[in-house]
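Pasting the structures here.
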Structure P
Amino acid sequence: MKTLILASASPRRRDMLGFFPFIVEVVVPHVDETLFPGESPDEAAERIARAKAQAVAVYRGETFPILAADTVVVIDGHVLGKPHNAEDARRMLRLLAGRIHRVVTGVAIRWRGNERFFSVSSDVEFKPLSDKEIEDYVASGEPMDKAGAYAVQGLGGFMVRNVRGSVSNVVGLPLAEVVTVLQEMGFLDGIAPRS
């Protein structure tokens, strides 16, 4: 069976790929995810995704496709990454409450000397949040390793009123675009499930 290398520590990305007809091998890259001054969210997400794919390619080679992604949350022109601590998570959730923000995922795929990279954006609308809702959600621990301090596919889904665009992008991997590129690169012929 075919193998794809996922250059990510995210269990959510691993889970999303688990339905497809290939083996997913996880190799966690170690790259600096600091944003550059003046860099747009799309540029940052793509650059970091490319750096992750490159780091894994150096270590693992390109016998199998390497898929890397980086997701950021953007509001008022500011990028929200993963919260540093509980207070930072509270700050992010207060900022997002009752408003629309943008989620950008940069994707890089390397295979046999070819590289494709792109970013996908979705708009997410939060309901207004009470202080108790924010406190309870932060106390759950779920926000701590998530860009923007929430998980739409988990408990954090209670905050989301509407998503315009790819829902899988908000989770951390825009599946429609990823599958299309894997097909164009000749890795996937179809999407028949594993038997």
Structure Q
Amino acid sequence: MFLDLSACRVLLVGGGRTAEAKLGPLRDAGARVRAVALRHNPSFLREAERRGGVELITGPFHPSHLEDVRLVVSATDAPQVNAFVALEASRRNLFCNAVDDPPACDAYFAASLRRGPWHLAIGTEGGFPGLARLLREVLEQLLPEGHEVSLCQLSCLRKRLQANLPDPDLRRRRLERLLQAFRRAYFPASFPTQEPPR
């Protein structure tokens, strides 16, 4: 599931490297970030300034910081703080990502790859984020930058078929042939070298 966070307020608790790693994806999704920390590292502050749209609050987390937010991310180095933030978020029926505490999470960050309007995401529900990153790197090699035009052409062809082929079965068969042609062109290693015996 993807969330449209455009113009939504997101609370980010923490001001270190872990919180900084969450700041980029949140701002990329269009969220207005409220960042609360006892201390924001210089690199976090630089990233917040570079990205803009970040409200900085210096001090301990307080439940009042949850006012008017849609999503909570607790990314401190203190497990007890992350657990407290998750508990307070749960009491307000807010989705929360508590770093390194999967049982306290009901929202998870995915390792993601963007190619034009296409967004691919891999998640492990907090079980092994490093594996998700590794699989994203494999996808980056399969779809290096520059394929955006081909992907957009596929999308346009699908829309034309939807508009011109009212029969859903015929449309599905044409789309399947289109996908097979794309697969042969971009992923030839995934096809057998000869036809399998019938």
Structure R
Amino acid sequence: MTWIKTIAFADAVGPLRKLYQRVSGPDENVDNIMLAHSLRPHTMEGHMALYKHVLHHPRNAADKYFLEAIGVYTSLLNRCGYCVEHHFKGMARLLADDDRAAAMRTALESGDFAASFSSRESAALDYARKLTEGPALISEGDIIVLRDAGWDDGEILEINQVTAYFNYANRTVLGLGVSTEGDILGLSPSGGEEWQHR
């Protein structure tokens, strides 16, 4: 599951067990990306809080499926198969349209967004690419492009934060050898303050 030692749910005690109960899915399944934090539960708590608030907070204005699409695209750029597979399944579940999801994945893999994404969404994906591949090259002009495409500043912050979060998550996964073995793909926390994956 990872290249470092992890503590299984069955062996967890105290605060780690409580945290596992909070982030688990069906049958006490804990995603391997969270298990990778088990030797330092405080970093798991921080990771989960960031993930939940950036991607699944009920006050986000951007469509949840599109935030997932940004995550899939960022993960494709970073060649992080773990996050691609998890979040593609999540995006597809939110869309409830397998053909549309497959077309979007093809567009994200090719970088040719026109057939599957609006010009507004394409501008956000272009920003995600630039922030992932050349963050020091971002300028105020890139923000103006997003505004001109129809995103308000709060939505631009959401796009920025989702992209930044996935760059963090991708590096956690790739740097520790986290695999999808044993994971249930496509689950996510519900609205509100709930962290459990369903």
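Rule-based calculations on the coordinates, nothing more; no lab input. Computed from a predicted model, the values in this text were never measured in an experiment.
-14000 is what came out when helix-only ellipticity at 222 nm (-39500 (n - 2.57) for each DSSP H run of 4 or more, over all residues; to 500) was calculated for one structure; which of P, Q, R is it?
Numbers: P: -9500; Q: -14000; R: -19000.
Answer by label: Q.
Computing relative contact order in percent (Cα under 8 Å, 6 or more apart) for each of P, Q, R, which one ends up highest?
R
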